[in-house]
Structure 1
Amino acid sequence: MKRILICWIGNADLRASEGDESVGAGPIAQALDVREFDEICLMTDYPKARVAPYLAWLKNRTETPHRLFCEKLSGPTRFGEIYEAAVRVCTAALGQRTDQIGLTFHLSPGTPAMAAVWIILAKTRFPAELIESSMAHGVQTAAVPFDISAEFLPDLLRQPDAQLRSLSEEKPTESASFENIQYRSEAMARLVEKARRAAVRNIPVLLEGESGTGKELFAHAIHKHSPRKNAPFVAVNCGAIPPNLVESELFGHEKGAFTGAQFPRKGHFESADKGTLFLDEIGELPKEIQVRLLRVLQEREVVRIGSSKPIAVDVRIIAATNRNLIEEVGAGRFREDLFYRLAVAYLKLPPLRDRTGDLGLLIDHSLVQINLESEEQPGYKHKKISAGAKNLLLNHHWPGNIRELQNTLRRAMVWSDGEMLTKADIEEALLPGFGKRTEDILNRPLGAGFRLNGLIGEVAKHYLYRALEEAKTKKEAAELVGLPNPQTFTNWAKKHGVKEKKTNKKIRIGTRHA
């Protein structure tokens, strides 16, 4: 059986060929000194000019023939690229004689990510012996039982998956800088300009907008462009704090202030001193806490629970809510005086459906960002989007705004095996709606694939089907939708592709598409 050693050329190997005695002969030459191989497959991401002297040096040390595989990586820890490169080299080394070749993977040269990929391949796709070497212990077989390897793979994937979960939970994928917020619409241009002006002034800001419109992104951008940019930015989700802990979380407590308070604790106001405190979902705060918050903003000091000593704080407040706080004030659920204290700079973020011309730009930008965040996952292939798939996205209503758009793309990219996202991939990734709303028809974004004839046809088809379902005769169906006679109803049905069928003297339809 032919024995082939496959490994990356590491920095220690290059240093050995340059005369650095601290690394000895380097991992590869050390292995060749004590073990026999019929061939060596060497992989490198280094420039050929750097590798050429090493190959000449190695040739003088051993008669074992070698093959060099130059594999360009965008980074030494890019798992996906490393995995694909290793698979290519293993496939080339085996050729058509898979049962006549024994592979050995050397774990020591290269980065830990490279070693991790060798372990995975040796226990799954390309059964191989694993070796490692060091100056202290020489060359040894690396005993990695299969059960450990099986546990290692989920660990390897856990970090990218955790990043995916984090990204899907809150923030749309955009930079915290105004310069990188993607928009073409006039509505967003005006909003960004207002936010820039507010950023440089030490005034409270109130951000209002639907879920997923990017309120926290704007908060980060305002902080980054403010005189407080080098001080802390502390984000607090007011709706996620249990009611009995809100006061302690915001203002802190002393030891023994209540059961379980074993140590004194700073509140978020103290933690954000000299910086920015972002109070997300501020409309969820209980009325009694609103009173205390108003006092803190007026006096610029907090008093911890269990203490009577005020602590001075210098904090800029940026608050956000997906509620209409003016309506909340009118209903008595939010204090009027607190509202006016917070809304010195009031910025209302438009929903995606009102950002005319932005949707196509956001689709392209999100696709690039999601490809970047996913590229370290083993075997990941960069995705593109077909014209049909993009058109489907352009005509969707997006009640969940940018967050829904990006999570839809993430789902489609996870489910899709190919490099091109198809219309079927997007259809499968779209979540069912929560019921029709008036703005589904009346407030769809103009441009970006909008077709008035198609929209009118959609409305007509919906009501024609309903009339067919509810009426017992075609005459009655025509009357239900205000058409003068059955023939006119038939003409409308044909025009909009509505098929009618009679069953037991009652008009029915084959399939409903409303």
Structure 2
Amino acid sequence: MGKRTDIKKILLIGSGPIVIGQACEFDYSGSQACKALKEEGYQVVLVNSNPATIMTDPEMADRVYLEPLLPEIVAKIIEKERPDALLPTLGGQTALNLATKLCENGVIEKFGVKLIGANYEAIKKAEDRQLFKESVQKIGLKVPQSGVARNPVEALEIAKMIGFPVIIRPAYTLGGTGSSIAYNLEEFEELSENGLKTSFIGEILIEQSVYGWKEFELELMRDIKDNVVVICSIENFDPMGIHTGDSITVAPVQTLTDREYQDMRDAAIKIIREIGVETGGSNIQFAINPENGEMVVIEMNPRVSRSSALASKATGFPIAKIATKLAIGYTLDEIPNDITKKTPACFEPAIDYCVVKIPKFNFEKFQETPAIVGTAMKSVGEVMAIGRTFKEAFQKALRSMEEGYLGLEDIKTDLQVEEGLKTPNPKRVFLIKKAFKEGKSVEEVYQLCKIDRWFLSNIQEIVEFEKEIEKFNGRAIDCETMKKAKEFGFSDSHIGKLTGNTEQSVRKLRKAYGIESEYKCVDTCAGEFVAYTPYYYSTYEQD
């Protein structure tokens, strides 16, 4: 079909200040959108209140407005600039909410602006909790038992009908802002009131708690011809009850059977079609009961999200750029893959490695905030590591935290093991290790934290192998143990600490054994096609 010729000037809305819950990933996606639109010859008008971003660099757009992101201000910019189209799906929740408001107050219609990427009806169906629930049920999929309330009286009636515990989810918020879990009536009254105040439209979904279920996300893209592809599958290491932004996440999914994954994939494609996201990226969250495999749909973002940025880096597939090109009329089969130069964007990425993301917290700067995590996001950033196995990527990610960890090592903490496993907190993975060292079984740890047994078994294997390394205390580690240690993600300094040697001596010995890191390509196609983008990760897997 090619790009649209009926539009020449496009307005792009940024995400505003970088705050907890809405991080700088949206600067990345907005910048990618600016570049993609300019590349296609469109005039780009950008409005963002935050000057400390790449997207607000004067070279990124034809006109840059550093103005408050308020409906009346954006309306004045529309009146002055007269854009042909508004692209709201690349600036996070802020841009989406603004676009909704501009539709509802008549500005979009008055000035003849076309909404591209996602239309008003699709945004409403995805963001309005009741409409989304009805849409999902209409296509035969399950959602947790729930009800929508617009005042405290309605909220109380719904909570009594469902029974405690319940999850409170405000409509039109990002980063789980205002969401919470209420375990009793006293907690509920305060938390539901807060949720109503937080919601953009004064509406909350009160939902049956699926706390402890496994959580998954699928990143999808759809074009104007109704082609749909799944870009990346992501599994939360932590169970339901913890915001994705505060959870360790792993790509691709590790603990589903192929049948379960295909069912989830089919469900996600049905949802994006039913909601009607015309073009671009969306992410859809699911929960699965580990006891019986029951799957329910949690929510959907009809836009490029924080997870999209992670999925882009994990797969090498530029989601923000492709989403922008789809919004201006291209179809997936018309957009070339930058990495292979041969395959089009309709080829779903196939990855032959494991990606682990670990969130970063700064609780020491927020003394009055308890160092526990839940449904509202508190992390201020994240690190991502790639390896051939979960163990390798997990230990690499821990080292990347810039908190002095050598990997999954012993740390000092005031938290008791059982309490620390029951209550989600940033140090929980280290307490899992401590529990295994104290002799707890995988099943005992699982019952305390509900983290999937597969992940717990992998951590237990790291702990058990650490004992093998410690046997070489004061002497040179043998070649086989060294090779396995590197494949398990142990650094030279960590091995040195466990054996009473220096990092330098371990490295010298490792090189003498011929055990060197090699670099593999992030190529989106698992080596089927030549990759032209120099994007690599190191690993100790031997060819």
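Side notes on the structure shown:
- Source structure (of 1, 2) for mean count of other Cβ atoms within 10 Å over residues 328-335, computed value 19.2: 2
- With FRET efficiency 1/(1 + (r/R0)^6) of positions 88 and 264 (r between Cβ atoms, R0 = 25 Å, to 0.05) computed over the structures 1, 2, the top value is the one for 2, the highest of the group.
- Ranked by distance in nm of label points 7 Å out along Cα→Cβ at positions 104 and 456, structures 1, 2 are topped by 1, which has the highest value.
- With Kirkwood radius over Cα pairs in Å derived as 28.8, matching label from 1, 2: 1
- Origin of the value 4.5, where distance in nm of label points 7 Å out along Cα→Cβ at positions 240 and 336 was derived from one of 1, 2: 2
- Origin of the value -13500, where helix-only ellipticity at 222 nm (-39500 (n - 2.57) for each DSSP H run of 4 or more, over all residues; to 500) was derived from one of 1, 2: 1
Each reported figure results from applying straightforward, stated rules to the coordinates on display, with no laboratory input. As the structure is a computational prediction, the values presented were derived from the model and not from experiment. Cβ atoms are built from the backbone, for glycine too; each structure is taken alone.
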